[in-house]
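Since every read-out is calculated from the coordinates, none of them should be taken as a lab result. Since the model is a prediction, treat every value here as computed from it, not as a measurement. Cβ atoms are built from the backbone, for glycine too; each structure is taken alone.
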Structure I
Amino acid sequence: MLSIYKTTEQGLEKLDMIANGAWVNVVDPTPEEMEKLVTWGMDMDYINYALDQDEMARMERDEDYTFILLRIPMHQPESDVPFNTVPLGIMILGNKIITVCRYDSDIFRVLANGKYRLLKTGKRYRLALYIFLETSARYLNLLREINRSTELVEDQLQKSTRNREVLELLKYQKSLTYFATALRSNEVMMERVQKTQLFNYYEEDQDLLEDVLTENQQAIQMTSIATEILSGMMDAFASIISNNLNAVMKALAALTIILNMPSLVAAFYGMNVALPGEGHPLAFLTVIGLSLALTAVATYIFYKRDWF
C-alpha cells in the first residue's frame with residue numbers, strides 16, 4: 001500500500017500523486033509500487049533492506065540522499081512472540097521523504113492523524129525525528145502492556161501446577177530480548193545521526209533529537225528492569241509450580257493411606273481362619289469402629305503434618 005501525504009494550509013492531506021515536499025509512506029509494497037519508488041530515485045537495495053526482517057538499525061549518507069534504518073516495535077497477539085520488532089526504512093531523497101516497512105504500524109497512523117502540531121512534510125529531517133520520537137513512545141507503551149500481561153500471568157501462577165503459565169512468561173521474555181536488541185541498535189544509530197549534525201539546521205530539531213535520545217534511553221532502562229524482574233519471576237515460579245505439585249502428591253498419598261485403613265482391617269477379618277471375638281454379637285460394629293479409629297488417627301497425623 002502506497003500513501004502520499006503533504007502538509008498544506010488545511011493540515012496534513014492525502015494526495016493522489018507525488019509532489020514536492022511530500023511524505024511517501026509504503027507498507028508491504030507490491031512489485032508495481034517498488035517500481036514507482038525506483039522511478040522516484042530510491043535504489044532497490046534500500047527497499048529490500050527495509051523489507052528484510054533481520055536488518056539492524058543503521059544510517060547511510062550520500063550527497064544525494066540519507067538512508068536511515070530503524071527498528072520499530074510491533075504487537076502481534078496471534079504470533080508465538082506477541083511483541084516483536086521490524087525494520088523501517090526512511091529515505092530522505094531530494095525534496096521528499098519515503099518510509100518503507102513490511103507491516104502497518106500505529107506509528108504511521110498517529111503521524112497521519114496530526115498528533116504533532118509542528119509536523120510538516122516539507123521539513124524532512126524533522127519528520128524523521130518525529131518518527132524516532134513516536135517509535136520510542138510506542139516502545140514505552142508496549143513495555144507497560146508487557147508488564148500488565150506478566151502481572152496477570154503471575155496471579156495465575158501462584159496456584160498453578162502446569163507449565164502453560166511459565167511458557168507464557170517465556171514468550172514475554174523473548175519479546176523483551178528483541179526489544180533490548182532493537183533499542184540498543186537504535187541508540188547507536190541515533191548517536192551517529194547526532195554526530196553527523198544532520199539535524200542541526202534548526203534549534204527545535206536539536207532539542208527534539210535530545211528528547212528522542214532521552215526517550216530511547218528510558219525505554220532501554222525499562223526493558224532491562226523488566227527483563228531482570230521477569231527472569232527472577234520465572235525462576236521463582238518454576239519452584240512454586242514444583243512445590244504445588246509436591247503438595248498435590250502429598251495429599252494424594254495421604255488420602256490413599258487413609259482410604260486403605262478400612263481395607264486393611266477388613267482384609268484381616270475376611271480370612272477363613274479363627275479370629276478373636278468373631279463370635280461376639282458386636283464383632284461387626286467392633287471392626288467398623290476399629291476401622292474408623294485407625295482412619296481418624298491417620299487423618300489427624302497427616303493434618304498435623306500439613307499434608308492437606
Structure II
Amino acid sequence: MAETMYTVSSSPHIRSNTTVQTMMRDVLIALLPATLAGIYFFKVRALLIIILSVGSCVGAEALWQKLTHQKITISDLSAAVTGLLLAFNLPVAVPLWLPVVGGVFAVIIVKQFFGGIGQNIMNPALAARAFLLASWPVQMTTWTVDGVSSATPLGILKEGNGALPSLWNVFIGNIGGCIGETSALALLLGGAYLLYKKIISWHIPGVYIGTVFILTLVLGRNGFMSGNAFYELFVGGLMLGAFFMATDYTTSPMTKKGQIIFALGCGILTSVIRIYGGYPEGVSYSIIFMNLFVPLIDKFTTPRVFGGAK
C-alpha cells in the first residue's frame with residue numbers, strides 16, 4: 001500500500017495569485033482615464049509633470065534601497081503609483097522642480113523612513129502635497145486652464161463671488177484645479193474598474209462620498225438645507241480621494257466596520273473644512289488626519305481571534 005505524502009507548512013494555507021505588483025498595475029490602469037483627461041485639458045505640461053513626479057518617486061526609492069543595501073523593489077510599481085497620485089495633486093502651473101521635491105519627500109520621508117511599503121502611517125502622496133502646500137503655497141494654488149489663470153469652483157464657492165462653471169464642465173473636468181482631480185467622469189470610470197477587479201470595496205468611497213453629500217446638503221454654505229450637494233461631489237479632489245487615496249491598504253482600516261468609521265470621519269472633516277474652514281478644500285487634510293487614527297480604529301474593530309483571550 002503506497003504511502004500518502006503530506007506537505008507541512010506554516011500559514012497562510014490559502015494562497016492567492018494577487019501580488020503587490022498586480023494590485024498596483026490595476027491601480028495604474030484605473031488611473032489611466034484621469035491621466036488622459038488631465039493631459040487633454042492641461043496639455044503637454046501636465047504630461048511633463050507626471051513624468052517628473054513618477055520618475056522622481058521611482059528613482060528616489062531605487063537610490064534609497066541601493067544606498068541602504070536593501071532589495072530594490074521598484075518593480076512592484078508602488079512608487080510609480082505614488083508618483084502618479086502626487087502629480088494628480090499638483091496644479092499644472094507649478095515649477096518643474098516641485099514634483100521632484102515632492103516625489104523625494106513622499107518616498108524617502110513618508111515611506112522609507114517608516115520602513116517601506118506597508119509601514120508608512122499616512123498616504124505618501126497626500127503627505128507630500130501637504131508639505132508642498134505649506135512650503136510653497138503660492139505655487140501650489142495657482143490654477144490655469146489653457147494657460148489662462150482661473151479660479152477653482154471650490155474657490156469661487158468659498159469666496160462667494162464669480163461665475164461657477166456648469167455642472168457638465170465640472171463633471172468632465174474642463175475647469176481649473178489639480179491635474180488629476182478635475183474630471184469626475186474619468187475618476188468614476190477608474191473607481192468602477194477598481195471595484196470590478198475587487199481591488200477596493202464600496203465601503204470607503206461609498207460612505208465617504210455619501211457623508212459629504214448629506215452634510216453639504218444639510219449644512220449648506222448659506223444656511224440650513226441650502227447646499228448644492230451634487231455640485232459639491234464633483235468639484236475638488238473628492239472623487240480622487242475617495243477612490244484612490246482613502247482606500248490605500250496600508251493607511252486604511254482592515255475591517256469593514258473600521259472602514260466605515262474611517263470614511264465617515266473623512267466625510268465629516270472634508271465637509272467641515274470646505275464649509276467652515278479657511279481653506280476651500282478638505283479632502284487631503286481629512287484623509288491624512290484620519291490616517292493617524294487607523295491603528296486606534298483597528299484596535300476596537302478587529303474581531304477577537306477564536307479561542308483567544310478576552
Structure III
Amino acid sequence: MSRILLAPMEGLADPLMRQVLTAIGGYDWGICEFVRVTESVLPNRTFLRTCPELHNDSRTDAGTPMRVQLLGSDPHFMAANARRLVRHRPAGVDINFGCPAPTVFRHRGGSALLGEPELLHAIVSAVRAEVPADIPFTAKMRLGIADSSLAVDCAQAIAAGGVDELIVHGRTKVDGYKPPARWAQIDRVRAAVSIPIIANGEVWTVADFRQCQLESGCADVMLGRGALADPLLPRKLRGEATGGWAELLPSVATYWRGVRERVMPVHAGGRLKQWLMLLRRHYPEAEALYQQLRPVKAAEDIDAMLVAAGVLDSLPERLLLAA
C-alpha cells in the first residue's frame with residue numbers, strides 16, 4: 001500500500017490544523033512547519049512550540065507521527081540543533097531544501113541552496129552524524145531554483161549525505177506554487193538515486209494522485225495544499241467511504257474553537273477564511289459559508305453566524321457567561 005504523507009506548510013499546517021487533519025484520518029506520517037536555524041543552538045522551547053506533538057511521543061492526538069523539519073545553511077549549527085532536537089525523540093528529522101518564500105530565500109535558506117550541491121551534502125552529512133539510526137532521517141527539495149538542471153546533482157548529494165528517503169516537490173523555486181507540477185522530472189531524480197523518493201506537488205484529487213504516481217514512478221505521495229482543500233482525500237485514496245461536507249462540518253467547528261482559544265480575536269476570522277478558501281475548491285457549501293463570512297471581521301459575530309449556519313451547536317461558553 002502506498003504511503004500518504006502530510007507536507008510541512010508554513011502558515012497553513014500549524015499544530016491545530018495538523019490535529020484536525022490527522023483526526024479525519026488517512027495519513028501514515030507528516031512533517032511539521034520548519035524550525036529556522038541560524039548561528040545559534042535553539043532552546044528546547046523552540047522545538048516544542050513548533051512541534052508540540054513532541055510532548056506526546058511526537059504524535060498528534062490521533063496518533064499520527066510528526067517529524068520535525070530544520071531549515072538553515074550552516075552545517076555546524078544544523079548539526080548542533082539536530083543534536084538538541086533528537087533528545088526529544090522526534091518521530092523523524094527532516095531538512096528543508098525546498099521553501100520558496102522570498103524571505104527564506106534572501107536569508108539563504110530552503111530552495112536557495114539548490115545551486116550548491118556540495119553544501120547540501122555537507123549539511124546532510126553533518127546532521128546525519130547526530131541523528132541516531134533508529135530515528136528516520138529525510139530531506140525535502142524542489143527541482144531547482146530557476147530550472148531543474150541541477151536536480152539530479154542535488155538529489156545525489158543529499159542521498160550521499162545519508163538521508164533515508166528524499167521528498168521531491170515537482171517545481172522550482174521560481175515556479176512557486178503555479179501549476180503544473182512536473183512529476184516526470186521527479187522520475188528523472190528517482191532513477192538517479194538508490195534511496196526511496198516521495199513525490200509531492202499539485203495533488204488535489206484521486207485522479208491527480210494516480211497520475212502523479214504514474215509520471216513520477218513513486219508509490220508514496222506527500223499531500224500539501226490538497227490536504228486542506230479536501231481533508232477527506234487521504235481516506236478516498238485508500239478506498240474508504242466518506243461523508244462529504246456533512247462529515248467535515250464537525251472538523252470545521254473543532255478548528256474554529258481551537259483558533260478562538262489560540263488566536264487573538266482580531267486575527268481569528270482570517271484563519272478560518274483562509275481554510276474555507278481552500279475548501280471551496282471541492283465543496284460548494286464551503287464557498288457559501290466563505291461568502292457569508294467574508295465581510296465579517298469580529299470573531300464574536302463569526303461565532304454567532306456559525307451557530308446560525310449549523311456549524312457550531314452553541315455559542316462558546318465564554319460568550320454565554322458574558323451575555
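Side notes on the structure shown:
- At a computed 0.98 (Rg/Rh (Cα atoms, Kirkwood Rh)), which of I, II, III: III
- Answer label among I, II, III for the case where helix-only ellipticity at 222 nm (-39500 (n - 2.57) for each DSSP H run of 4 or more, over all residues; to 500), calculated from the coordinates, equals -13000: III
- Computed 3.7 for distance in nm of label points 7 Å out along Cα→Cβ at positions 104 and 224 - originating structure among I, II, III: I
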